[in-house]
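Asker: So, here come the structures, one by one.
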Structure P
Amino acid sequence: MDFPTIKNIPFVDTSEMIEVDRAMIEDFNIVLMQMMENAGRNLAHLARAKFLGGNPNGKRVVVMAGTGGNGGGGMVAARRLANYGANVSVFATAEDERFTPIPAHQLTILHNMGVEIASADQIESVKTTEIDLIVDAIIGYSLKGAPRGNAKLMIEWASQALSPVLSLDAPSGIDTASGQIFDPAIKADATLTLALPKKGFLRPGMANQLGELYVADISVPPHLYANDALNIDLGPIFAESDILKVRLPPARE
């Protein structure tokens with residue numbers, strides 16, 4: 001399946017994305033659970049269309065999940081891919097009790113479904129030759145400094161794998177504000193960013209980390225972007241599709 005390409009789209013920095021999240025929740029009463037569900041649904045759809053031949057049934061998928069919102073979106077995708085028949089394993093950066101409340105809710109659903117949940121240190125025993133897709137949902141736009149601990153371990157494992165990698169919002173290990181590429185960092189085959197692409201993606205060399213760049217609708221009302229804090233003029237860009245392929249400016253590719 002081909003997704004429509006969008007050529008002219010605003011890019012936002014981290015502070016602007018924080019404002020989008022705030023306005024969604026406080027001004028429009030669109031809660032994080034809804035945004036997370038939209039993100040994970042679109043991630044599963046992109047995974048199915050681009051990497052799993054249009055049919056995940058019987059395919060082997062590994063989802064690497066952090067304890068915050070990015071991990072929550074990855075777990076929504078894990079649930080949907082499992083419902084589509086994929087053999088899904090989720091590897092988490094921490095124990096269940098360390099997840100923030102809304103991602104913890106997604107984790108509970110997976111436990112109730114019988115989806116395999118394992119700790120990060122078990123991922124090194126997985127044979128990457130048997131995996132059809134790795135989903136990177138470790139760290140989103142809130143990265144502060146180089147990944148460490150279990151996040152570092154999983155990024156290094158994925159970097160050694162021959163399987164394709166699909167990142168949610170940003171490849172883990174990338175600073176979406178500055179465009180700094182930390183060590184280690186995911187080098188994705190495709191990235192599904194949320195709401196709008198991030199300004200850090202425009203930095204030289206970032207295209208190699210992002211792979212093919214897509215943007216997903218998480219139900220942000222277009223006129224939200226016109227508030228005083230953002231002042232972005234944006235129409236109904238998702239009129240044709242919930243997922244759009246982003247064409248980076250030629251000088252940055």
Structure Q
Amino acid sequence: MSGFPTLFYKEVLRFWKVSFQTVAAPVLTALMYLLVFAQSLDRHAEIYVGVSYATFLVPGLVMMSILQNSFANASSSLIQSKMTGNMVFILLPPLSHWEFFGAYVLAAMVRGVVVGASVMLVTLPFVQVGVHAILWIVAFALAGGAVMGAFGLVAAIVADKIDQVSAFQNFVIMPLTFLSGVFYSIHSLPGFWQSASHLNPVFYMIDGFRYGFFGMSDSSPWVSLMAVLACLTLISSIALMLLARGYKLRY
């Protein structure tokens with residue numbers, strides 16, 4: 001018998017029970033970004049030939065929602081379990097660190113994809129976005145959600161309180177997301193900042209995801225995929241090592 005399905009179900013149910021907060025609120029935020037930026041810049045900016053700024057913006061907002069909510073799901077769940085003392089009920093069952101990792105990360109991916117799909121749906125009345133290659137869209141959505149789910153686990157494991165997890169969100173996730181090309185093409189940046197953007201793993205997640213819609217991107221989708229998978233391997237290895245040792249989980 002494996003406890004993985006039960007833990008996965010528990011994590012999915014956790015965010016779904018408060019979907020007004022965990023799904024509806026991020027969707028509203030993304031929609032406000034679209035309306036404000038589209039109204040302000042749609043007539044003045046054209047990133048790709050034949051693609052309006054509002055159309056360019058939608059995939060970036062969808063992917064940003066996937067990444068932020070995947071991180072939030074894994075990190076908030078684990079830190080709350082640590083702080084409220086119910087972590088013992090997860091550690092007592094004979095769950096391997098692989099099952100623990102898989103359940104949390106997969107649930108984070110589910111929340112990220114649900115929010116991202118919802119953002120896509122609510123933008124349809126305002127912007128029509130075509131699909132160039134659905135497999136690239138799915139690949140980057142899943143890989144990006146997995147990276148942020150694993151990173152959320154790492155953040156919650158090393159943190160001792162919610163404030164420290166919020167610091168990861170505010171000083172790591174948010175800057176990397178906003179400086180990754182969600183609202184612009186990095187080709188519009190000066191040379192130094194273009195080079196710096198290529199050091200940002202979130203850039204590759206968003207750029208590859210956008211390629212799936214337009215068939216155009218700032219970097220090769222294969223390069224982006226390799227960069228995202230390398231990032232996933234690194235962060236997953238760190239998370240699994242910490243889980244195997246019970247770092248800050250077993251006292």
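Each value in this text was obtained by applying a stated rule to the coordinates, not by laboratory testing. Quick caveat, the model's predicted, so the values are computed rather than measured. Cβ atoms are built from the backbone, for glycine too; each structure is taken alone.
Asker: Quick check on the output: -9000 is helix-only ellipticity at 222 nm (-39500 (n - 2.57) for each DSSP H run of 4 or more, over all residues; to 500), derived from one of P, Q. Which one produced it?
Answerer: The value was obtained from structure P.
Asker: Next up: Comparing distance in nm of label points 7 Å out along Cα→Cβ at positions 185 and 201 across structures P, Q, which is largest?
Answerer: Comparing P, Q by distance in nm of label points 7 Å out along Cα→Cβ at positions 185 and 201, the maximum is at Q.
Asker: Can you tell which of P, Q yields 13.0 when mean count of other Cβ atoms within 10 Å over residues 81-88 is derived from it?
Answerer: Source structure for this number: Q.
Asker: Can you rank P, Q by mean projected area of the Cα convex hull in nm² and just name the one with the largest value?
Answerer: On the way: P: 12.4; Q: 13.7.
Structure Q comes out on top.
Asker: If relative contact order in percent (Cα under 8 Å, 6 or more apart) comes out at 22 when worked out from the coordinates, which of P, Q was used? All intermediate terms of the calculation are to be shown ahead of the outcome.
Answerer: On the way: P: 22; Q: 26.
Computed on structure P.
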